[in-house]
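S.K.: Below are structures written as structure tokens.
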Structure 1
Amino acid sequence: MDYFVHPTAVIDDGAVVGTGSQIWHFCHLMPDCEIGENCKLGQNVFVASGVKLGKGCKVQNNVSLYSGVICEEEVFLGPSAVFTNVKNPRAAVNRRGEYLTTHLERGVTVGANAVIVCGVRLGAYAFVGAGAVVTHDLLPHALVVGNPGRQIGWMSAAGGRLDFDAQGRAVCPESGQEYRLIDGKVFAK
């Protein structure tokens with residue numbers, strides 16, 4: 001085995017786990033899920049069939065990833081973040097064929113206790129603050145907080161807050177990378 005699995009974790013037959021990944025205490029990976037290389041799954045993470053995590057993702061404690069969740073490379077999911085897969089669940093109504101896809105592009109961060117309602121796409125490097133409730137698509141680099149989630153700014157790929165000047169230019173305080181804001185969209189220079 002070329003990845004680490006804690007003895008209390010359950011990896012069902014058919015789950016795919018990439019080289020260098022770490023699966024910690026009480027995790028459960030269902031058949032047909034895909035965990036990329038060098039991912040880290042904290043304590044008590046559930047990964048349903050069909051879920052895909054790209055390489056370098058970090059999933060903190062107590063996160064359940066239900067069918068329909070797709071994370072590209074280097075996505076960070078904070079402790080107890082919540083994902084749904086049906087918009088109108090009822091115990092007495094079987095909606096298995098109605099699961100919606102939730103797509104997190106490269107470098108997205110979802111803060112602790114945030115809720116991501118199914119059927120949305122979070123653009124590359126979007127940053128969802130702790131406790132926020134996301135009910136709609138997010139632009140790349142968007143900084144979103146609150147319930148319901150609302151955009152209050154922009155974040156760099158390195159996780160620094162971007163403050164754009166009157167000419168639409170900003171420099172990441174973390175990396176020194178330059179960014180441009182053009183027609184409501186952020187571009188790395």
Structure 2
Amino acid sequence: MKKSISGLVILVIIVVALLLLVSWGVGIYNKIVPMNEKVASEWSNVETQYQRRADLIPNFVNTVKGAAAFEQETLTKVIEARAKASQVTVDPSNITPEQLQEFQAAQSEVSSALQRLMVVVERYPELKATQNFRDLQVALEGTENRISQARGTFNDAAREYNTFIKKFPNNFIASLTKFNDRPYFEAQEGTEVAPKVEF
């Protein structure tokens with residue numbers, strides 16, 4: 001009789017321990033899921049801001065084209081960079097460093113083409129004086145600020161998620177359930193060096 005009671009007690013202890021272990025794992029999993037969803041949501045915000053910029057570019061190019069006998073090559077580069085950037089897609093549920101790097105490179109080409117366009121625009125004071133051009137320029141500048149902010153918020157969400165899934169013992173649950181690190185946006189090469197200004 002005593003052996004069956006002690007065997008029952010041991011069985012109850014094992015079952016309770018297993019239930020606690022499963023409950024603990026489910027708790028960690030249930031924390032990882034919303035963090036993962038937040039990263040995907042912040043990625044959507046990044047894409048929205050880049051799409052906003054892509055939508056402004058045709059109006060901006062048409063305004064510039066219509067107001068000045070403009071260098072066609074500069075306008076073509078802006079349009080080509082926009083088209084190339086719109087073809088790069090990233091799966092928000094499984095963003096890889098390679099996907100993010102390709103996306104960032106394509107968007108960087110758009111930024112460079114727009115910067116070259118703005119430099120050329122400086123030669124046309126009559127264009128800069130038009131209200132439509134000024135409105136579009138302000139909208140583009142605002143969008144660039146929104147892009148920067150969205151990228152920062154995405155990086156914050158990814159950092160919080162990555163930190164959580166790397167902590168012990170969370171890393172066991174994350175690896176068992178196939179939750180992987182999320183990449184970050186990084187500063188473009190050369191931005192660490194201040195531009196040299198000469199008068």
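FYI, it's all coordinate maths here, none of it is from the lab. Everything numeric here is computed off the predicted structure, so don't read it as measured data. Cβ atoms are built from the backbone, for glycine too; each structure is taken alone.
S.K.: Thinking only about Rg/Rh (Cα atoms, Kirkwood Rh), for residues 91-170 alone, which of 1, 2 has the largest value?
M.R.: Working: 1: 1.08; 2: 1.18.
Going through 1, 2 one by one, Rg/Rh (Cα atoms, Kirkwood Rh), for residues 91-170 alone peaks for structure 2.
S.K.: Shifting gears a bit: Just checking, which of 1, 2 has the largest value of FRET efficiency 1/(1 + (r/R0)^6) of positions 43 and 179 (r between Cβ atoms, R0 = 30 Å, to 0.05)? Display every interim value, and only then the final one.
M.R.: Working: 1: 0.25; 2: 1.00.
Result for FRET efficiency 1/(1 + (r/R0)^6) of positions 43 and 179 (r between Cβ atoms, R0 = 30 Å, to 0.05) over 1, 2: largest is 2.
S.K.: Also: A value of 5.8 was derived for distance in nm of label points 7 Å out along Cα→Cβ at positions 11 and 155; which structure in 1, 2 was it taken from?
M.R.: Numbers: 1: 2.9; 2: 5.8.
The structure behind it is 2.
S.K.: From 1, 2, which structure was volume of the Cα convex hull per residue in Å³ = 118 calculated on?
M.R.: Numbers: 1: 118; 2: 128.
Attributed to the structure labelled 1.
S.K.: If relative contact order in percent (Cα under 8 Å, 6 or more apart) is calculated from each of 1, 2, which structure is the one that comes out at 10? Don't skip to the answer; put the middle values down first.
M.R.: Numbers: 1: 10; 2: 31.
Considering all the candidates, the number was obtained from 1.
S.K.: Going by distance in nm of label points 7 Å out along Cα→Cβ at positions 107 and 131, which of structures 1, 2 comes out largest? All intermediate terms of the calculation are to be shown ahead of the outcome.
M.R.: Numbers: 1: 2.8; 2: 3.3.
With respect to distance in nm of label points 7 Å out along Cα→Cβ at positions 107 and 131, the highest-scoring structure among 1, 2 is 2.
S.K.: Output the label of whichever structure in 1, 2 has the greatest value of FRET efficiency 1/(1 + (r/R0)^6) of positions 19 and 99 (r between Cβ atoms, R0 = 25 Å, to 0.05). Kindly include the intermediate steps, with their values, before the conclusion.
M.R.: Values: 1: 0.30; 2: 0.05.
The structure with the largest value is 1.
S.K.: With helix-only ellipticity at 222 nm (-39500 (n - 2.57) for each DSSP H run of 4 or more, over all residues; to 500) derived from the coordinates and found to be 0, which of 1, 2 does the value describe?
M.R.: Source structure for this number: 1.
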